[in-house]
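Here, each number is a calculation from the coordinates, and none is a lab measurement. None of these values were measured; they are calculated from a predicted model. Cβ atoms are built from the backbone, for glycine too; each structure is taken alone.
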Structure I
């Protein structure tokens, strides 16, 4: 999404601004997000909860970037405003804010493993100034592998692409390794840290008979989703992905948390904190809603017929 389109959507999502003479009565919230449509649920939900831009709320939005220097600059800018609350999307950006402040309350959204990242002490009692909503849990990788077998029953060898820098990787790998004997597949675990790795790893795996791919969550891998989907299609490898935007660029299937629902729930936590609650007392929460997407055009190109029982459970079917 272009920056201009996102700002337009943000403006449509918010109530008209009142006179800035009332600024001393406003609660100030710093908000950093990638600018995807799902994140727009956050300001809309705040408005439903009574937090109206210009009346009792000042919402300072900053888009996040993949460039670390740009992320740090935007984070420092928001912290310098001394907001009453920070609401942050993604693990990398949350890590930067944690370094910058230990006093401003923070609600994170779409973070993979906040304990491994050092953001919280435990899910039940986060401690400190940070709490929020995780984007995945270790059981999901077993679901992805099972889904791949349901879509392509002949798959016997599976390339698992993972980024070792993502805090959730080890837990997801343990789960998928435990599930593989039950599903009768051989796993080929592949560490990916560079774009060039994707081509060499996928091309090197392609000669395996009855092959398929499962991609684990990672900002780096997500940023290169079009490359992954293109390589999988080129080598006729059915694949399952951890975000819906993979299916939108040609990936076969995705099963992912409903990010819009996570942003909606984050607005609920923001409401509680702005009314006096402390992040340390608000438990970290896991996704409760998920979306399953299938790209029928990709399935046809791979010579796959998606079972009707599988299609019936899809939330999005791309034709």
Structure II
């Protein structure tokens, strides 16, 4: 089983939940920018949540399914369209052989994920199929490329048997609340290790002013424009650990929020850490979007993360019940 990427749009790549366990060697985790949306897409079509998916930067791509497939699209920035009929996000969709899907613009979000029952089955490099283009791990997808698909689960096979007789078919259940969450302009953070080294004025600005996602933003990090932030006393820092969601402040006072392809160490002061549950929301922001930051406690951050996990489990349970697994 395979599918072809006829047009790639702005950018597309294969991603999974990341290349964990190699940071000590300087290897970024990478993986999906919005790992929650990717997990939900996988679950909706009967996969384990960590299987590889396609990550599309907004609209413009075209996909041809050469055989029957069960797919799910989650995230934002684009919507799947078949023969001028827009299909919903965050639902399982059966697509018969030779179906062509175009990704068209929508006004919410930035990154769309396409899961296919069986998972995208490209080569594993250091425990992950994720593309990290800077080091040649995995690769960017180019027009005309055909991608292999893995073996479907029994859950997926049962879903297909129920949906296949009706042509392109959309499941009546899903996770539509994901699209609603993308409208929020509030991103929750914890205090960073160097929080106390910033001036009182800078700390107040950080938690009250609006910042804008700059054009100079990519999978490595989002630069923010707005009120500059300054240390109470200028000093040099030894490079230390950073990860996705770490907010560094560069010498001109601009905040830089590290993302999926972030380096493993950095030498700029860390004013904050975006909580795990909100990294997905932040990953869906586009250049020009305005955001503000709100401090929460570690206990709240932990509970919000648990809520995300439980949400995915509820979707899995719903599918199991519906298809008698």
Structure III
């Protein structure tokens, strides 16, 4: 194994923040992960797994071992008349996998186009967009137990998926490395989700009538590209906060004060409010403070225009959180992991 010392993490996070890791290693297989977990450098240092670095805000140097997960590979492990079962390794780029499936006319992931990051992070966060969450397609998740190096497979129901969370983010946090996920995708009679956000309007504007999964994917890419900055040009980690779910009585009260407030009922009896709307109502959209700010087209995205620090971005996030709490009595929770 090749372990590097004092490595700048600037190329490994989409916020474009420069902080150093005391130790750094890139792993390419389950076997390399198992070897690493047995090593002294792993046992004697705190560790941090990195995929695409698109869901982390670095506020300081990491005095431990950063592990870049670069396990690659895609494999069809099952197929019948209606479905494909596809195993995808953790280090694969998520959007590339979505487009690979769209190219094959395998349905289920098209609404999740252009989400940054790698496959390994997808089940941890239960990534979602435009009315779809990845858990709907996950059949199983393969892992390596950090303490023993043993492999273990978690079936869908064992993952305890929730809104932007899973068992790997709660009960089993920091206990397993996700090595691959297995997806069940449709080959025909695709269930299209076009009634969330601006997808239907975009398809109509594009003159699309006989809608395919590629049309949906293209529409999502068009919408996201118009609202979200490219991390290669402006540092960001996508949506910084989760959309909060609130009790019905608070929703009803706020609706009397803010009649245009958008809301969506959830399966657990709560009401989901778009965090972007809340932030925008507090006057933060487009707000720029030196080298950081809130994106002008999407209030949910905090940005680093260049030269900003993670600490500055986190301070801005806390100010936004406080103002939303004061105005709406709603506490926003970060979707991004803070280091």
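Have a look at I, II, III and say which one yields 2.6 for distance in nm of label points 7 Å out along Cα→Cβ at positions 98 and 290, as calculated. Label of the source structure: I.
Computing Rg/Rh (Cα atoms, Kirkwood Rh), for residues 114-233 alone across structures I, II, III gives 1.02 for structure I.
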